[in-house]
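Trainee: See the structures that follow.
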Structure 1
Amino acid sequence: MLRIHLTDADFGGTRFAENPAPLLDSVLALSEHLRDRPGRSAGLPAEIGPLLSMVNAQARGPTFLDPLVADAEHGFSLVDAAPRAVLRSELARIWPPDRAIPLWVRNLADGDAEERRLVNRALRAWYRRDVLPRRDRLDAGFRQDIAVRTPAFPQHEAASAFGSLHPDLRYHDGVLTLPHPKEIDITPRGAGIELMPSAVWSGRPLFTNPWRDTDRHVLIYPVRPAFDVIGRRPAGALARLLGPTRAAVLAALRQPRTTGELARLAGISAPSASQHTAALRDAGLVASRRTGRSVRHELTSLGAALLAANDEPAADLSPGASP
């Protein structure tokens with residue numbers, strides 16, 4: 001469990017990020033790929049191999065890979081310039097104790113220039129392959145999420161404000177908690193928290209301190225509802241037919257997802273997600289199958305056709321957009 005101890009000044013200083021961070025999106029997109037497609041890393045380009053050694057399906061990776069800057073080229077230059085001490089400490093932090101450390105990773109930790117270039121090339125290759133082609137949609141999802149939340153967020157009590165971001169966030173008596181594999185306590189000391197929605201990540205909320213600015217405390221959460229994640233919203237007629245939540249659940253199934261993933265994306269409980277998928281399954285729009293302890297859902301040909309016939313572009317809620 002990660003605990004963030006907040007003062008009144010911290011809550012007053014909590015704000016939304018000004019811009020998305022494309023290299024953070026790249027690392028999260030790779031983690032999302034590994035979460036949704038277990039065992040599919042073999043199908044990825046060999047060029048990104050160094051990333052697969054450092055990033056896993058829980059988005060656990062070294063912070064030098066994802067500088068929180070808005071310009072991708074600036075981000076790549078920061079990856080190249082990460083100090084040796086940062087390389088060494090971050091690789092030691094994320095490397096499993098029961099896993100042998102390859103020679104190239106040892107060399108990278110020592111600041112080897114060739115290994116730095118290999119990592120930068122891998123990150124560039126993944127960014128160009130996965131994030132750059134959908135950059136406009138991802139940025140729109142980021143800005144839409146903030147535009148929808150900003151008017152109401154300052155009016156909430158702390159508990160409901162943070163809880164509105166993600167069901168796994170809990171606030172009580174000055175302490176914000178979120179799931180984490182380790183027991184960690186953070187004290188922002190009046191700096192507040194920067195809230196950064198991600199349009200590529202559907203997992204648990206994440207917390208990071210950029211190595212370049214240790215007073216910057218960033219909480220990353222998946223955008224919601226589901227149609228924000230994919231950059232398209234169910235058309236009004238479909239939402240009126242199915243209801244907005246059920247239409248959003250259907251839209252989220254453009255790629256197969258488990259019940260838990262649907263619940264997180266749509267901001268609903270797992271039992272509610274099960275009820276919605278059952279109704280969609282009864283209508284012939286969704287097929288479900290059990291895999292271990294999980295139930296995985298996907299569109300039928302009828303469900304895909306219904307979405308294709310009824311989708312329309314998501315509204316642009318970015319600053320300066322026409323109403």
Structure 2
Amino acid sequence: MKKLVALSALAVLPFFHSATAQELTPDIINGADVSILQTGHPAQTSPQPDPAIIRLQVLLDRAGVSPGVIDGLDGANLKKAIAAFEAMQRLPVDGKLDQEVAKRVADGQQVIGPYKVEPDDVADLVEAIPEDYALQAEMKNLNYTSVQEKLSERFHMDIDLLRTLNPGSKFAPGDTIAVAIVGAPRTGAVKRIEARRDAGEVIAFAEDGSIIAAYPATIGSQDNPSPEGRHKINGVARNPKYEYNPKVNFQQGKNKKRLTLPSGPNNPVGSVWIDLSEPTYGIHGTPEPSKIDKSGSHGCVRLTNWDVEELASMVKPGVEVDFVK
């Protein structure tokens with residue numbers, strides 16, 4: 001195993017990976033010092049999860065600034081989370097980890113811990129989710145396809161990282177596995193939301209203007225732009241069905257008729273739909289959390305399922321949503 005490179009947080013040096021994916025263990029990750037990470041380093045030719053980045057992502061997640069999936073990789077969503085944390089802490093905002101950010105985000109607690117797989121974790125799985133909406137519409141539900149997928153979302157992790165941390169595990173009831181120790185969902189009353197299109201980010205504000213939470217987001221696309229201006233939340237639907245109408249939204253494959261897709265986390269809008277006053281638009285979840293802000297949406301605001309569930313618990317009808325550039 002390569003030795004951790006003890007770089008100063010302010011040093012203008014590339015960041016070297018401290019361990020290969022095969023060498024990752026909870027002890028390595030829990031011992032990683034986030035202050036060695038300098039974001040903005042040159043892209044690695046073969047990126048692999050890094051213990052220091054895993055630790056930083058978990059700490060940011062606990063602080064209420066979501067890095068998206070915890071995958072141990074540097075990237076735009078990590079930089080956005082650092083910048084949101086700086087804004088939350090009223091620090092100069094540049095999206096780079098420095099000594100002050102490292103000091104404030106650290107909580108002295110482990111970031112990887114044990115979890116015992118329960119019988120309920122293997123219940124209500126489906127064999128596969130077909131891509132064709134017509135076939136999805138014939139299913140009873142669109143639940144998770146594996147225990148790994150279910151637990152990776154519960155602990156805000158990339159499924160590949162979960163597997164890497166638990167080589168050889170069958171994820172069967174009674175097995176003890178290593179997972180990210182994420183924080184409790186944020187609480188509070190969100191009074192205003194900014195959907196920042198160019199940044200690919202959603203910011204939730206309290207009545208006094210302080211930031212309650214921040215999330216990476218997919219906000220429309222070039223072919224299907226998001227709305228502009230100010231809108232309001234009409235309401236929240238949890239575990240929603242999805243009404244597919246090619247005449248209103250888009251055509252998926254050869255499906256030219258209206259379809260009702262069953263509910264489930266692998267539904268096209270995920271586990272929550274936050275309805276907006278602009279018809280057919282909303283803030284919703286996704287069956288593919290690793291693609292947040294990496295592929296376009298059909299005009300809506302797409303978050304990970306766990307992020308939109310948290311946001312939905314803090315909003316009420318009438319909350320303003322500003323789409324800003």
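Trainee: Where does the value -12500 come from, among 1, 2, when helix-only ellipticity at 222 nm (-39500 (n - 2.57) for each DSSP H run of 4 or more, over all residues; to 500) is the thing being computed? The partial results should precede the final answer.
Mentor: Working: 1: -12500; 2: -5500.
The read-out comes from structure 1.
Trainee: Given 0.40 as the derived value for FRET efficiency 1/(1 + (r/R0)^6) of positions 134 and 214 (r between Cβ atoms, R0 = 35 Å, to 0.05), which of the supplied structures 1, 2 does it correspond to?
Mentor: Computed on structure 2.
Trainee: Computing relative contact order in percent (Cα under 8 Å, 6 or more apart) for each of 1, 2, which one ends up highest?
Mentor: When relative contact order in percent (Cα under 8 Å, 6 or more apart) is computed for each of 1, 2, structure 1 gives the biggest number.
Trainee: Tell me which of 1, 2 gives 1.06 when you compute Rg/Rh (Cα atoms, Kirkwood Rh), for residues 166-301 alone.
Mentor: For Rg/Rh (Cα atoms, Kirkwood Rh), for residues 166-301 alone, the value 1.06 is produced by structure 1.
Trainee: Moving to a separate point now. Comparing structures 1, 2 by mean projected area of the Cα convex hull in nm², for residues 78-149 alone, which one has the largest value?
Mentor: Values: 1: 7.0; 2: 8.4.
The maximum falls on structure 2.
Trainee: Determine which structure produced the value 3, 12, 17, 20, 16, 13, 12, 5, 1 for P(r) over Cα pairs in 5 Å bins from 0, in percent, for residues 126-197 alone, calculated from the coordinates; the candidates are 1, 2. Present the calculation step by step, with values, prior to reporting the outcome.
Mentor: Values: 1: 3, 12, 17, 20, 16, 13, 12, 5, 1; 2: 3, 12, 17, 14, 13, 14, 14, 9, 3, 0.
The read-out comes from structure 1.
We did not get these values from a lab; they are worked out from the coordinates using the rules stated. Model, not experiment: these values are computed from the prediction. Cβ atoms are built from the backbone, for glycine too; each structure is taken alone.
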